[in-house]
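Readers should treat all values here as calculations from the given coordinates under stated rules, not as data from a laboratory. Quantities reported herein were computed from a predicted structural model and do not represent experimental measurements. Cβ atoms are built from the backbone, for glycine too; each structure is taken alone.
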Structure 1
Amino acid sequence: MRIRISHDTTYTYSEPVNAAMQLLRLTPRGHDGQRVISWSIETDCGGRLIRREDWYGNVMHSLYASGPIDHIGLKVVGEVVTTELDGIVRGAPERFPEKFYLRGTALTEIDSAMRDFADSAIGHLASPLEKGHVLMGALLDRLTFDTGATTATTSAGEAFAAGHGVCQDFTHIFLAAARHAGMPARYVSGYLHKADQEQQDAGHAWAEAYIEDLGWVSFDPTNGVCATQHYVRLATGLDYLDAAPVRGSYYGISREALDVSLRIESAGQQSQA
């Protein structure tokens, strides 16, 4: 499937700031199920974009801009061809052994309520693959998708207690439960093509768990499916902070506002039109 993505991000400051720095994980890498045809990142603030790789092997750009700055605009445009591999990820850079992804983080720390939930849902199962599927379904039943209930700093425990959250929260809870069950698991940021919703409010997030004899397998607890050819993989890490598409800071006394415009469409359909 050929997918075209246009992703605009604008940060606006109430008062001009003296300097700003952004870390951008907005460029996908190829693997067996994903081939990047074209990709570009542009900014309108006159800053420098420096490309490198982070320690997970994600493509990362550092953006440095000196002020006075009243806004930063980022424009990402690209096309990717994806292949259906039943959720299995092969050919991606692997910098750490699988057991590295058993470690928890502040955002994925498991508490007693999540531990009881995980033990009840998958503690009796022997197959790691079955554990992943059952856990994914149990979370879909347990949580309600709600864009107004959490923030980027909400932990898995907080979101689980509230029973509400976005894809980031679903994924953090999946990671906490999977690691508790002895399954290496990691966070994935990216995009999800929806045939009936080309204009979207934000990117997507899901999990990958390591299954012996299969390798890394994608699980999307927000939608209750393994990743398909409709998914474009951007970055991975232990949690959201490691794989966030954009993270940054600024120097100055100001309030920051964020506006996002995201369009994800089938490139084939676009060319026919």
Structure 2
Amino acid sequence: MRIHIFHETVYRYEAPLTRAIQVLRVTPRHHEGQYVVNWRIEISEDCKLDAQEDAFGDIMHTFSVHEPLDALSVVVAGEVETQDTHGIVRNAVERFPPSLFLRETPLTQPDAAIQDFARHLAEGNGGTDKLDLLHALLGELHREVTYDTDPTHAATTAAEAFALRRGVCQDLAHIFIATARTLDIPARYVGGYFRRSDGVTAQEAGHAWVEAFVPGLGWVGFDPAHAICTTDAHVRVAIGLDYLGAAPVRGARVGGGEEKLSVAVNVTQAAQQIQS
């Protein structure tokens, strides 16, 4: 499937800011089942865009502005050719052993409720076959936690979202990761895009899911927001221990007063593929 992506992030400031620096993880890279046909980044200000790789091998761009401005926009767009690999991730950049992804973070630290959830899950499924256990986690989490954009925010922890039994894809990913790590299964956060099959193309943000390490298979993608393994509808961009390590845009600024953020994402099947 050829997927076209348009992602615009706009910041508007109450008063002119004097300086700002931004870190972008918005550029996908090639691996088996994913080929980047074309990709571009456009910044509203005239500034240098420096490209490098972070510790996990994600493509990272940084830029800074040093002139007063009351608005800043970042647009990324391009096309990616995908193939269904049944969730298995092959030939991606791997810098660390899977055991690193057992490490807890503040956003993914399990509380007693998540630990109990993990224990009951293991007891109910024998606790031996890792892949079966992960599929059981995928289904159970989809039943337990309702997708809801209202009660959580970027700093909501897995424990907080699990207590609410509500959250967005980021929260579902954090709960999945916290539970998997409790079960001694390495798991990591993945940020990217998802082409919906219901005809809806305009989205309020990118998408998030999880990759868990299964002996004999390697890394396997699980999307708890949709209760599926990843397919050719997923475009993989960045990985991390949690959202903060794979966030599409992070930065700091001096001045500006109150900030208003708006995000527009459009994910469609490329027109030329539909016509053919």
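From 1, 2, which structure was distance in nm of label points 7 Å out along Cα→Cβ at positions 201 and 233 = 2.8 calculated on? Each step should come with its number before you reach the end.
Details: 1: 2.8; 2: 1.6.
Working through the options, I get structure 1.
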Margin query: Say we calculate distance in nm of label points 7 Å out along Cα→Cβ at positions 209 and 265 for every structure; which of 1, 2 gives the highest result?
Written below: 1
Check: For mean count of other Cβ atoms within 10 Å over residues 153-160, which of 1, 2 scores largest?
Finding: 1
